[in-house]
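Student: Have a look at these structures, which come just after this line.
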Structure P
């Protein structure tokens with residue numbers, strides 16, 4: 001028995017050593033491998049207007065990080081799959097980059113279009129990040145606990161325009177025109193619907209259309225009547241491209257000259273040739289392409305232009321850079337890219353500084369809901385920063401998730 005026990009003990013020691021050597025070998029092999037980041041995004045199609053520059057900004061971050069030695073002593077490698085701005089293709093693209101070894105999946109900058117890829121990452125136990133989705137469902141509620149958005153909540157956009165419009169511009173009566181094609185627009189209008197009456201303003205009327213509607217003539221007529229008869233002094237338009245520019249043109253051609261407020265989705269000057277002599281059009285953004293008040297944003301714009309030959313055209317290029325800074329910090333602290341420990345660290349972020357300013361996450365909210373936004377005036381073919389604005393009180397959960405109509 002003693003001989004047998006000794007033999008078994010020795011065998012166990014050998015097996016233990018072998019197992020240990022195997023673990024060390026696997027760890028060493030992993031340390032030699034690149035960290036793969038997968039872009040399941042719109043490299044073509046209409047959503048490329050939002051994904052294209054954000055993807056380039058993420059690649060800039062990757063290049064800069066690799067030049068500094070990488071992450072966890074490993075280089076970062078990007079792999080790509082084109083969703084073609086199609087939701088079915090989005091799921092396939094997400095699966096494809098995961099099969100190529102992605103430990104982080106980038107999804108399209110919209111909840112509706114990006115969720116199919118993000119859900120593939122969630123099923124695989126990997127972190128996903130929407131490049132710029134502003135619907136709070138682009139995260140814990142709509143995808144799962146490993147999903148984030150680099151953007152701010154659309155409700156914050158609408159609420160910011162309501163507060164600023166009432167307090168600084170003197171708007172007292174507003175009309176709301178909702179493009180109901182996607183969840184983002186509904187959330188933007190929900191923020192305005194909550195904040196404007198709270199300030200003391202009156203929403204005189206509301207109407208809807210779809211992004212691909214060739215004409216909104218009947219809506220324009222009703223709004224024109226409200227301007228004439230009820231003296232509305234601002235229009236809250238919740239829309240996005242490509243249909244947004246057509247809607248704005250029809251509004252102006254229809255004699256609607258009052259100021260138009262919109263969310264960040266209409267940021268940029270690339271579309272304004274469709275609306276000659278546009279003025280009094282305002283949007284809230286995280287970063288201004290030209291003349292941002294933050295030096296760090298100006299420097300980032302310069303670095304982007306040096307790499308790609310020209311600066312970004314919209315604010316949607318920037319948020320992913322700030323998010324990647326937070327992700328890399330959490331990965332470094334955790335010593336791994338594994339989702340569970342990294343997410344646990346990120347959820348503790350409170351006013352963590354990034355190139356775009358302070359950012360915070362909680363276990364229930366993986367999107368920004370309380371940050372200052374810069375109001376931009378789009379007029380005379382250019383953008384001008386007007387002011388920074390931070391709303392006075394937190395947005396209720398019922399408004400953030402549109403659980404009920406605001407009271």
Structure Q
């Protein structure tokens with residue numbers, strides 16, 4: 001099968017949808033399919049995957065995005081692909097998988113995380129974001145086409161198609177999947193010991209982990225506030241740490257932690273390719289998303305045997321509801337978050353959650369994701 005995967009930027013080091021697209025492309029290619037990634041900018045060599053940047057110059061972001069869409073449409077018209085699978089709204093694609101979630105849901109999230117006083121200003125500023133308006137128009141056009149197969153990375157995103165577009169036909173959930181390193185228990189234990197020694201924590205001290213690039217959207221400030229409330233509650237939490245991985249410039253968040261009396265207990269780590277060493281060191285993942293179609297971080301943690309705390313605004317919460325962690329109503333639900341941290345900080349109380357994670361690990365692989373993806377392609381092409 002000849003497949004085009006369309007994504008605006010292709011640099012898996014950025015994480016999120018770019019890492020997912022890279023893993024998906026590699027697994028499709030491993031199975032013998034001819035895969036081309038069409039992107040506006042690409043910084044990746046994917047083995048048997050062809051990465052093809054398309055001309056998209058322009059003075060403004062909206063101009064560059066419009067030119068990329070046009071260039072992608074011209075390319076797919078001139079090239080006989082069996083499947084054109086777009087992760088951004090692209091009229092002319094026959095599969096649309098919004099890995100970043102639908103545009104109306106993103107807009108709702110931007111309001112949700114603002115204070116009530118600021119929400120009117122966000123409404124007033126929306127017409128000024130011409131690039132987002134363009135994506136909204138394109139998404140309405142794509143979803144209105146009954147021939148397009150809409151793929152949702154979680155049941156939450158499928159519900160968005162129904163809520164915002166009244167689209168339920170030809171919508172299919174292909175739950176997100178992730179790859180994790182294939183290492184033995186001895187190597188994982190060595191990584192855990194080395195990393196926790198670097199943090200100056202003992203085996204009995206709780207380590208919570210947050211992995212994010214977009215700190216405001218992923219609730220990093222709220223995670224620090226909840227950690228501080230937990231840390232100072234009832235009795236001092238010894239050498240417990242909150243490790244926040246994924247961003248280089250964190251001065252404001254350093255101050256945020258210091259003002260809450262946990263400046264030394266919150267450790268910031270810049271983007272790293274050794275992320276699984278930090279997973280190995282952690283006892284629980286804390287990801288207080290304001291919006292997440294289906295967080296890779298929660299899925300990676302679950303596959304690694306680490307329970308998580310996340311919000312109902314994360315499509316990956318469906319996994320945690322099966323015993324792999326806690327789902328709280330929102331990043332502002334401090335009492336619920338602190339209660340969940342209390343439970344997961346205790347090794348005895350944490351043990352059933354760890355067992356549930358390990359039982360679910362096989363269901364969250366990229367291999368399973370691609371199995372279901374190929375079944376969806378077969379449906380679209382009329383294959384049995």
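Nothing in this text is a laboratory measurement; each read-out follows from the coordinates by a stated rule. Quantities reported herein were computed from a predicted structural model and do not represent experimental measurements. Cβ atoms are built from the backbone, for glycine too; each structure is taken alone.
Student: Quick one: distance in nm of label points 7 Å out along Cα→Cβ at positions 110 and 214 came out at 2.1 when computed from one of P, Q, so which one is it?
Tutor: P
Student: Of the structures labelled P, Q, which one yields 136 when volume of the Cα convex hull per residue in Å³, for residues 182-309 alone is computed from its coordinates?
Tutor: It traces back to P.
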